[in-house]
Structure 1
Amino acid sequence: MLHPEIDHLSIWEVAHRWHDQDPNNSDPSELPLPVQDMLRTITRMQYRHEIQVCNENGIVLKDERNLVDFEHYVDFESSITEETTHEEINEKTGEPITVNVSTTYEDPENPLTDDERWERYQEFSERWLRRHAAATKDFPQCFKNRIFERQTLERVHINKTSVCELCETLKLPLPPFWFTEVEHQEHQNKLSDETGDDEKDALPGRIKQDQIDNFWSKLADKQKHRVLCREIAQELWKESPNLSIADICKHEAIRRFGGGRYYTKPDTLRDWVKDLDPRPEESKKGGRPRSS
C-alpha cells in the first residue's frame, strides 16, 4: 500500500496499480483490458467535470463544478463596491470590535443587457476553465478511440478524494493499493446504506424528485441549456419532422426557452441537436427538403 501522505498520482499510474499492473513497464499499444477500461472511465469523468483534475503538483484545477452560475455572476467591470463598518461584541473577550463589510453589486445606472451580461459571463467562464480544458483536450482520444497517449496520461493527475468519489458514483470498491482496510470498510458501509435507502424509497424504474433536483443543481448553465435545447428540439421535430437543423437552431423556442440566444458560435447549437435529426440522410446532406 502507498504511504498515506501520497495524496495524488498520475491517472496512468492509478489505472495500472488499480489492477496490480506495473505502470513503468507497460506498453501503451498493448494495455491489459482492465487498465484500458479504467483509463477510459477516469478520462471520461474528468473531461466531463464529474471528478477533479489535478496537475503534476497535485493542485486541483478549476472546473465547472466550482464555477459560479450565470444568475449569481457579477461583472466587476460594471459593478459598484461599497464598504461599510459596524460594531460587534467579541464572543470570547466581550470586547467591542469593528467589522468591515464589502458589498459588490452591478451599477443600476449602467445596467448590462442580458446578451452583454451573458457574453461577459462566457468570457469569464473560458478564463476560469482554460487550464482544465488544456489538460483534458486530448482525453476523447482515450475514452472514445482507445488511443492511450502515455505522456498525456502521466501529466494529468487525480487525487485520493476523487478516486473515492469515482468509486461512490460507480458503486465500486476502493482500490486496496491506496486505501486502508478501515477506509475500505467505511466506504462499503456507505454504499450499503445508500443502496438500502434507494431500494426502500424508490419504485422500480422511478427516479426520486430529490435525485433529479440534485442532478440539475450540479449542472453548469451551459449544460442546462444543452439539456433544454435537446428536449425542445425533440418536440419541434415531432411536430415538424421536415425542419432542418438550421431551422431548429433559429427557432424562437430554442432561443428563448432553451437559452440558445446566448450562443453565437454556429456549431454550438448544431452539435447539441444534430444526432436528434429524424430526416433521412439524403435530406440532411441536401439541406431542407422542398415542400411537396
Structure 2
Amino acid sequence: MEVNTNFLRYYRNGALLGRNSWESFINYKLLNAEKLKFDCDRSAETKAALKEVFDEAQYTDTLISPQSYVTLYMRYYHADLLEYSERHRSLIVPDISELRKQMIHEGLAVGTVNNSSVWAYFAKKNEIKVHDSMLTFLHTVYTLPNFSSVCHGFNKGRAAKTKDNFIIALYHIYYYFQKRESGTPNANPRNSLGKFLSSIEYKKAVYLTQAEVVNEVQNWLDNYSGFADFIEYYYLQDFLEDPDHSYSKPKEVWAGMFNGKLQPSKKEFFPSIDFLTKAIRSRGNRMKGAN
C-alpha cells in the first residue's frame, strides 16, 4: 500500500509536480483556477486505494485541507507582501483585480477566477521562503492517509462551519455518540451534528438542506456501535487526545479550537501543522499494518 506517495502525481503523469510540495500545491490550485479539472480526493487512483482499505469509496473526502493553513502561513510569515483590508479585517493579496486579469491573460482562466488560485498565483510570482515543516505538511496532505471514505453530504456539508477542519467535525461526532449512548430523553444527538453541518448548494440552489445532510450523516454514524468503533474502523486514533484509547476525545490542536477559534495563533502555527503531519502519517502506518 502506498502511504507516502503524493497523489497529485496521478494527474497527467505528474504534470502538477513541482520542485517541491509548495510548487505542486500552487500548480494544483492554478489548474483549478476557474473550474474543477482535477480533484485529488476523488481521483480514480484515490478511490481505488480507499476501496482496498474500506471496501467502498463512493464518497470520499480530504481530512485535513491545506488551503487555510497556506493562507495563514502567508499572513504570519510574509505579511510584508500583503495589504490590510478593512472590509475583510485581515491581510489579503494586493491588487486582486489586476492579478485576476493577468491570470486570464495567461490562459489560467477565461472568466471567473476563484480566490484560492489568486493566492497561489501571487505566491508563484513572489519569492516565498517556505519552512521545512510547511513543505512536509504540504506533501503529507496529498498522501493516501489524509483521504477517507465518508458518507453522502459529509464532505461539503462540514466545510462552512468548521473552515473545512475535520478535527472540529470529529469533536461534534464524539458528542453525537456520547448523547446517543446516554439514553437521556432530552439529549437529542442530532443537535451535535447540526453544530458542524450545513446545507449544500449547487449553482446557487439548495442541493441538500441541513436536515437532509444531518440525516445522511446520522445514518452513516449509526452503522457503528460507538465512537471507539467508528474511530478504529477509519484509523483515526492519532487525532485523539490519547491514541491508545479509541474512546478518548479528539485532540484540541490549538487553544480554543473547539470554541470558535478556527485557526491557530502564530505561536501555535508550526506545532499545529507538525501535529497534523504526524497524525496523518501515523494513520498511514495503521492502514498499512491492517491491510
*asked:* By the measure mean count of other Cβ atoms within 10 Å over residues 163-170, tell me the structure among 1, 2 with the highest figure.
replied: 2
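One of 1, 2 was used to calculate FRET efficiency 1/(1 + (r/R0)^6) of positions 131 and 243 (r between Cβ atoms, R0 = 35 Å, to 0.05), giving 0.35; which? Please list the in-between numbers first.
Numbers: 1: 0.35; 2: 0.85.
Label of the source structure: 1.
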_For 14.1 (mean count of other Cβ atoms within 10 Å over residues 35-42, calculated) the corresponding structure among 1, 2_ = 2
*asked:* Matching task: 3.3 is the computed value of distance in nm of label points 7 Å out along Cα→Cβ at positions 67 and 83. Pick the structure from 1, 2.
replied: 1
*Looking at distance in nm of label points 7 Å out along Cα→Cβ at positions 147 and 219, point out which structure of 1, 2 has the largest value.*
1
*Supply the structure label, taken from 1, 2, corresponding to mean count of other Cβ atoms within 10 Å over residues 139-146 with the calculated value 15.6.*
1
_Among 1, 2, which structure scores highest (criterion: percent of Cα pairs over 27 Å apart)_ = 1
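Taken together, the values in this text are just the output of simple stated rules run on the coordinates, not laboratory data. Note that the structure is predicted; figures quoted are calculated from it, not measured. Cβ atoms are built from the backbone, for glycine too; each structure is taken alone.
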